[in-house]
Structure P
Amino acid sequence: MKAAVLEAYEAPLAIRGFDSYEADPDGVVARIDACGVCRSDWHGWVGSWEWFDFKPPLGHVLGHEPSGTVIDVGENVETVVEGDHIAIPFNFACGHCGQCRNGYENLCANQLGLGFQEGAPGAFAEEVPVPNADTNAVRLPEGVDPVEVAGMGCRFMTAYRGMAHKADVSRGEYVVVFGLGGIGLSAVHVADALGGNVIGVDLMDEKLSMAEELGAIETVDASAVTDPAAAVRSITDGGAHVSLDALGIEETCRSAIRSLRTRGRHVQIGLTSKEQYGFNSLPTDAIVMNEIQIHGSSGLPPAKYEEMFRMIEHDQIDPGAVVTDRIGLEDVSDELEAMTNYGTVGIPVVSEFA
């Protein structure tokens, strides 16, 4: 099989041949049907995230947003069979720790980061091994396009959990999303489906236009206003009920919180890069005086995927609406390079591996 390998940080990935995988007794091997290229891959590609042990080692295969078809099944696996189409979460869970037993497999104490950590080779490849498949291999409904749901393993389901579970967006509430990359655009789409009145904030006209196509009632060009948070407060007559920072830089994090009204809820999904090394300064006094709620959101427990599948089935959400390009394995490096200057729009998906 072929795979894209990280041989040096911030250098083109090497396309190399490997032996095919064999399923361990509790796992499966999936042939990759599609894999999204995410800004999280960019963080790994530049060598970030050592502060929480997600800096991929050199020689590692990147890629963490796959959908696939099961081609080899371990003898102990009960929930999927050969030929099943599956979604694969980016955090591989053990299935037996305290977090897993309580329904928080996304926060597993023994998690392995697909495409980031030793023991979890990634999905910019023709195949990927999936450990503990009864937990980590999620069967897709009939008729779902595997390319359209490739982003579901990370960006789309992370945005879904942030909007539906952490912020608990209600009909008629104002929701502001700062940073309209893959997660931000997914969040716009999900929040709109939940009945929110969504405002998108970014610097790029293309991303602002796409946010409107996905349901945003208004957008704010952050390069055209002195204070994006003040612009949001004006649009929402006093502040949004919910804010999301989908990027993770200090400016968007602070502005998102400052966009809220009293007792607003902030959701943080964007992670920091090497410049911040895990920390952003926050408007602490405003958080205290206005009783702002702060929620972190990372992934989605596999058992909750069924919620998204039902919404897809009834045409309430469409993960494919955020997919903008279908590319080949050899094009991944160009997409990662473009992300350095925020040059990608929506979710590019690898669908050609030969």
Structure Q
Amino acid sequence: MRIKTIATAALVTATALAFAGCASNETPAAGGTTAAGASKTLTGTGSSAQKAAQEKWVAAFQTKNSSVTVNYNPDGSGAGRSAFIAGAANFAGSDRPFKDEEMGAGKFAGCAADSSALNLPVYISPIAVIFNVDGVTDLTFDTDTIAGIFSGKITKWNDAAIAKTNPKVTLPDAAITAVHRGDDSGTTNNFTDTLNKTSPTVWTQAAADTFPAAFGGEAANGTSGVVQAVTGGKNTIGYADASAAGKLGKASILVNGKPLQPTADAASAILDNSKTIAGRAANDLAYSLERTSEGVYPAVLVSYAIVCQTYKDAALGTLVKDYVTYIASADGQQAAATAAGSAPLSSALQAKVKTAIDSVK
């Protein structure tokens, strides 16, 4: 398995060397990559939420394609988007799509001059509110309480708002340590979007990649950093992709009085009620998530593979197509579900993503 952290300069050099001799008219074999020959290297950077899925995808893809090396660096969504813009990554993993103002021809170094990017959903997962509280194994929150905790308005575990939704739990008279992402994070964007849409009178700030510094709390980098901080701390709470929660407690969220756990089934339902962002190109599948639907777990991230519509190097474009085709396929989605507990794309969405990938050049 070749998931590595590689310096940006090394990524660029590896990519250039790998494709220097590739012909632009190679045709992929069924279920495989470009024609056999010299070794090829594909580099991706981004979403730490995708880490477990990418490990599985890389291993399976390289097993079937022995001449290909895939390097994926789970450095965070912001790092992934920045690397893709600079041409230091051939594709990005991001827990949010590029915004309208970030899109457009000529903005991405690895893409053809007249090409923009495509945002392709490949990973759907709930964001868990994780906790490590003395003597407590189960917690239930409404979204106003979650917003109050992470905005610094609720500071003690035995606060009346927490006690109200946990009447059978003995809550300690202890300070809350709320842990948030310190890096530029798509998980933070989705989490703050959830709080803004479900509890706008408490969480008045719009969704953002950077957690509001004014709200205080403890910062940690990456999904693993948040999980480690919550695990190693005392009376802590945080938010992270559910697949990374390990043995930590995962709170239920009350939706119209019904407690919902962060399960794959609960996460997948959100896209049935959501639409793609208006005004995008036909093959761009960036979604605006509807988080207030009946019976839908609201804290969900839809994570994307971001690719060029047209690559400067056609052979590189073919290799990216082959890899992303696999990860968005039924086999790839099932592999991610097994490895990370994510929700597979529906067959209808798989078909849309496949059409979009087929348009990549």
Structure R
Amino acid sequence: MTRTHRHSVSVRLAIIGAGKVAAEHHVPGIAHDPRCELVAICDTNEQLVNRRQAQWQVSLATSRPERIISDPDIDGVIIATPNASHAPLALAAIAAGKHVMCEKPLGLSVAEAATMFKAARAAGIVHMTAFTYRFAPAMRYLRMLVQSGDLGEPRHFRSQRFLDWPETSWGWRQSKALAGAGDLYDMTIHRIDFGLDLLGPIDRICGALERFCLRGQTEDGAACESSDVDDWSCLLGRFVNGATGVWEGTTLAKGYHMGGVGHDWAEVNGSTGTAIYRLGKAHSLLLGKPGKGLEDVAVPENLLTPAGSPRDPQGQPAAVGFRQDLIWEFVSAIREGRDAAPSFADGWQAQVIADAAIQSDLSGSWVEIPRQKP
């Protein structure tokens, strides 16, 4: 059972990792939630952290994570750092009694993710994995249709995430030592979570990964260490309920820039209907019934935002605004003394499947998924 926050007191949040994800998702989410405030930031890049302190108007800005973790006045920590630092930072914050939201993947391995979940559960703190796209209105609607039985018996899950990224350096994301994997851990793992959330546990997986680009230069032409992670990933799976799943992700789909949004498609084919989520159309679903074509149907008003959220879904780009609802869920769970969704358990479960895909690629065979919890 998680600790309940005093409702009359603002939830005081800190962010470790002041890069693009924090700037575009977490800070706007905090700004739109009157129940919380950003009181501290941390980044190992001192120039960046000083610039962010002025931009975000926070009282504490530091390059030393331990200053934030040891501060008794900070209630929750958001970790948006390179993947290799997720586990040590989260475990330190948990030990200090902080609630923790961590970017995906939780760690560099299933073992790290399991350790994080067990520690958070034992400490009784709120723990959350930043699976952003769960909060897209179209995904919320798709989940409702699956769970209500409106699509009949689910038979197939299918997802595509196609991006048209430059073939220059990804920075730390192209280092296996820092990132663990490339497209698989960066993008496809979100879609693995889609499948698990919509259709339940997976029975077995067959996976393939490939690296096409060395990425030996930065955007300005300077030489850098080449990439040793995948830039394409593909999974074929069978769910415990008998449904099948197909996942494909790439950063090399030329012509799929689409205003920076890329192509993000996830569908469920059931015995009585089909429903399709698209990131570029986050406020509607494509719905189809037997013998008819697909129709674009608006997401119901009550599913555009979580209950009680002050966010105006019509006042923001549909493919962007919902990302702020991560913070709404995190703060709600803290104030209500309940588990957050998606939790570290969800992050661990997705990493089990992602790591099974790596194992499958290396062995050239199917991998059975054990029926166990961390």
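Only the coordinates and a few stated rules stand behind these numbers; no lab work does. What you are looking at is a predicted structure, and each value in this text was computed from that prediction instead of being measured. Cβ atoms are built from the backbone, for glycine too; each structure is taken alone.
Here are the numbers:
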item: Origin of the value 0.20, where FRET efficiency 1/(1 + (r/R0)^6) of positions 99 and 323 (r between Cβ atoms, R0 = 25 Å, to 0.05) was derived from one of P, Q, R; result: P
item: Structures P, Q, R, by mean count of other Cβ atoms within 10 Å over residues 219-226: label with the highest value; result: Q
item: If FRET efficiency 1/(1 + (r/R0)^6) of positions 67 and 139 (r between Cβ atoms, R0 = 35 Å, to 0.05) is computed and equals 1.00, the structure in P, Q, R; result: P
